[in-house]
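Since every read-out is calculated from the coordinates, none of them should be taken as a lab result. What you see is a predicted model; the values in this text were computed from it and never measured. Cβ atoms are built from the backbone, for glycine too; each structure is taken alone.
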Structure P
Amino acid sequence: MVVLGGGAAGFFGAIACAEANPNTSVILLEKTSKLLAKVRVSGGGRCNVTHACDTPAQLVAHYPRGSKQLKAAFQQFGVAETITWFSKRGVQLKTEADGRMFPTTDSSETIARALEDAARQAGVRVITNTSADEVQPLPTGGFQLKLSGSGAGQLGATLHATRLLIATGGNPKSANYNWLRDIGHTIAEPVPSLFTFNVPNSPLNELMGVSVPHARVVLAGEKLQYEGPLLITHWGVSGPAVLKLSAWGARRLSDLGYVGTALINWIPTHTEETLRPWLQQFRQENGRKTVASNPQFGLPQRLWRNLTEQAGITAETRWSDLPAKAQNRLLELLLRTPLAVRGKTTYKEEFVTCGGISLGEVDLKTMQSRRVPGLYFAGEVLDIDGITGGFNFQAAWTTGFLAGQALAATPTVEL
């Protein structure tokens, strides 16, 4: 068997195949010099391996693309199986308050070393700096790969594989999927997912670094909203609430050209119907207090002061003297601060592509192509993507494992 791609899904597939059938020759080709690059940088160098979900039904709820199709796959290899897999290889995982799971070492190198060690012990032959420039299905079965790169000399200019696992990851450029179109597959057009919002003229631009643990972000005029932590940056807004909204709305936001108005509700436990009487009562009981210097709802002082300034409230204004117009303006800002979004920015290493191999053309029980016998897929090359929180890695482990198990049925590589 030949695996294209030295990332999480590629390694997991190669290991699963080699361990299930030690007589199978497994070659993994990585076009760059770096193996498991995303594993090493993810989670700020800690590697968010997976997410604590008890059932496949809970797990699939976090995938904007692929949720229905993945349910059966997660029943075969889900979160519990991932935890066990790493535990058997000496890696213990811990669960944080928000459900994310990391190695107890808080180091992504722990995960990368576990994968590299498992591949080595299983007999996987890993070759870097080697690209498959052409993949040609053969009339008699199998594939001919034309190779290039400094590592190709170990194999020659061509390599014959009776079965092939493609785990090359996602790519934002549609043209980079042409080689997969050429061998018979349909591509769901790729667009970015998991990105932050650029707000060039943000009224919050002086608040860089201020965060709110629970906010709601709504895209005006659209059925797109998400709640969660929000971070104000020097370019706009970020944090899980924005990232998750960008994932669920990836295609619509692309259609809009990443231009629109984001409405921020800083206190999503309130509505206008509950907030207005709350403010009236607070005003009656605290009339002597100045509005700007007494933040409410647990909001950071800097944010509260900014909102009061936007509402036209001076630093000296007391609650008892607050004009109705200013109070209404403050209420509106608390529930719907408008931010003019004018573009997007990749969030650190969290870049994910929405799009890839259409799932209707893949048997999700084995990850084998329904179009080309002997061809398998795993990871982000598929039209599967999850929100931030370990879900994309879980999809990589699951699809890689199932593909590797299916590929282990017979020896698959001839040199």
Structure Q
Amino acid sequence: MSAFEYTALTASGGQERGLIEGDTARHARSALRDRGLMPLEIREVQERSAQQSQLFGGGGGSISTTELTLFTRQLATLVRSGLPLDEALAAVSQQSESKRVKRIALGVRSSVLEGSSLAQALNQFPNAFPPLFRATVEAGEQSGKLDYILERLAEYVERRQELQQKVLLASLYPVILTVVAIGVVVLLLAYVVPQVVGVYGDIKQELPGLTKGLIALSDFVRDYGLYVGAALIAALFVFSRMMRNEDFRRKVHHIQLRLPLIGRLTRGANTGRFTRTLGILFGSGVPILDAMRIGTQVVSNVPMRDAIDIATSKVREGAPLARSLGESKLFPPIALHLIASGESSGRLDEMLDNAARNQEREVETLIGALVAILGPVLILAMGGIVLLIVLAILLPIFDLNQLVK
């Protein structure tokens, strides 16, 4: 039985879109007619999935991190409770409010009913489920621990989403504050300052240097502000285009790693994602070399990804994992010590999880401290700029008062 996406006319002449299951397209059309609908278009779900864009990359057919999190948790809970896999997938489809998740869940269910394993069914939707997800499910089915593996996957996806939300919420306040501060300063320079300092035009007295500078800056903002804004937008556009080039992106990421605080955050976040992924895959029975190859896909920094590729080659030759990763000097020492401890004790998957938790806590602490410092600094900077503007406006008035006396 397959899943089909349909568009049909209702008895009142309106259009209805939805999903329906059937052995063939003809059977699905017949089922629609039995419901009083006139089928206009019907398409098998698997056919559409081939055109979907990659997860986290956007596009109309992909599913979001939140949708993947909910799908994984619901499926894990239902399978853990003893419900057959096809019924669990049907229940997930019924409970989901997203049409995309409904379509994908029914497509996976139809493949399972045809005799495919869950991993094989997920492979038909490579743009909805990342390689980590599919490889872990396959390992879980081969080991007979699918319910346990789905639980770990659900925890992984939920933890990753939670970290992304924390970073987003933490960065939201400084971004809004910065935008407001820049807007207020530009408004003062472009509209308020010219009207206030215009009264000094008839004064035959030499203006203070601060006031002259403010007038010059105000004139520049009024005359060239739009050009500067357009140039900045164009520069950002050109930079984003250049970042698509692998060599240029590698150079930028090298510079990023050398920055005092940004480099530490970058190393911590990428190491946390990599060790978390490696721990899940290796703990699920995936060979370490395959786990490292898949784990590179969650590493966004190009030099760190290159270092993992080099380390993979060395591990293939028999070198220890911790020493191979440590030669690049890009991974935090505490993570390498934990990995080395796991290799020597035979508990590598457990130590990888510990390393991931350690890096995630460190990233959260750094971001929290950075936001706590950045907010007051931005407020003080904004207050200082406004104070300079006010002083530049008032200094000529003070000088006039001295002349009158």
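Here are some notes:
- Value 29.7, calculated as mean projected area of the Cα convex hull in nm², assigned to which of P, Q: Q
- Value -10000, calculated as helix-only ellipticity at 222 nm (-39500 (n - 2.57) for each DSSP H run of 4 or more, over all residues; to 500), assigned to which of P, Q: P
- With volume of the Cα convex hull per residue in Å³, for residues 102-245 alone derived as 205, matching label from P, Q: P
- The maximum of relative contact order in percent (Cα under 8 Å, 6 or more apart) over structures P, Q, that is, the highest value, falls on P.
- Calculating distance in nm of label points 7 Å out along Cα→Cβ at positions 118 and 390 for structures P, Q picks out Q as the one with the greatest value.
- Each of structures P, Q was scored by mean count of other Cβ atoms within 10 Å over residues 222-229; the highest score is held by P.
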